[in-house]
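Each structure below is given as structure tokens.
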Structure P
Amino acid sequence: MMIFLFLLIKYYSYLIFRILVESKHRDAEYLIETGLVPFEWKRKIIIRYGGNYLSKKYALRRLNTLIIYFKGSPLVDSEESRTILLNKLQSISIEWSNIKWTEICPWQKN
């Protein structure tokens, strides 16, 4: 019984880790391709903030968290690709800081 419980815990921790890592990489890919807020972030923004200016702060905070993750992630192919990825994400962060929120999320009227 204890072995089964141990294996079950290990399996779920592996599964959760995989889901979290996969979502970060998926979000980064979407950001680099489009420059817009990923769908999962949009859903959370609508639920939490409804459309006020705090939603821009939330998206910028999520983007900065993603940048911090990729600075130390061992799952990046090489240092060259890490540099390219970080440069693109940082340029998106600067761009988002300087434009209106409705340009990042055209579905939201601010």
Structure Q
Amino acid sequence: CPTCFCSTVEDTTDLVGSRADRTLKWDSCFTIDFSYIHGGSIRTSTKSRYRQMVTHKLATWYEQFGTTGCVGCGRCITWCPAAIDITEEVGAIRESERTAMATVKVKEGSNANN
């Protein structure tokens, strides 16, 4: 993804411990090792990692920058091993929100008539 700035830091020492190199590597918040902390990963399920990725790209970006992190390149769709189409996911979320809002409006309208 061209807008992804998820990264990890890798420290490598020589065999005698007299020199260390620190490398910043491009990573993905969808990999299990990305959320690894001492003792293990905090996002062990695919569901939790997918939720993090989508939330970061669509919600957190909006809060930080006023726009989503999706530029429509399609790379996430092309390379997703599970063939997940994020545009279909967003469409389904928007449709469920429209349905929920319509239900609320109908209920509000029926309450006003009572």
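Taking distance in nm of label points 7 Å out along Cα→Cβ at positions 4 and 36 from the coordinates of each of P, Q, which one would give 4.8?
Considering all the candidates, the number was obtained from P.
Can you spot which of P, Q the value 16 was calculated from, given it is relative contact order in percent (Cα under 8 Å, 6 or more apart)?
The value was obtained from structure Q.
Have a look at P, Q and say which one yields 2.5 for distance in nm of label points 7 Å out along Cα→Cβ at positions 44 and 92, as calculated.
Working: P: 1.4; Q: 2.5.
This figure was derived from Q.
Which structure, out of P, Q, was Kirkwood radius over Cα pairs in Å calculated from, if the result is 15.6?
Considering all the candidates, the number was obtained from P.
If we compute distance in nm of label points 7 Å out along Cα→Cβ at positions 12 and 68 for structures P, Q, which one ends up with the highest value?
Going through P, Q one by one, distance in nm of label points 7 Å out along Cα→Cβ at positions 12 and 68 is largest in Q.
Of structures P, Q, which gives -26500 when helix-only ellipticity at 222 nm (-39500 (n - 2.57) for each DSSP H run of 4 or more, over all residues; to 500) is computed from the coordinates?
Values: P: -26500; Q: -12500.
Going label by label, the one that fits is P.
Values in this text are rule-based calculations from the coordinates and carry no lab data. Please read these numbers as outputs of a predicted model, since none were measured by experiment. Cβ atoms are built from the backbone, for glycine too; each structure is taken alone.
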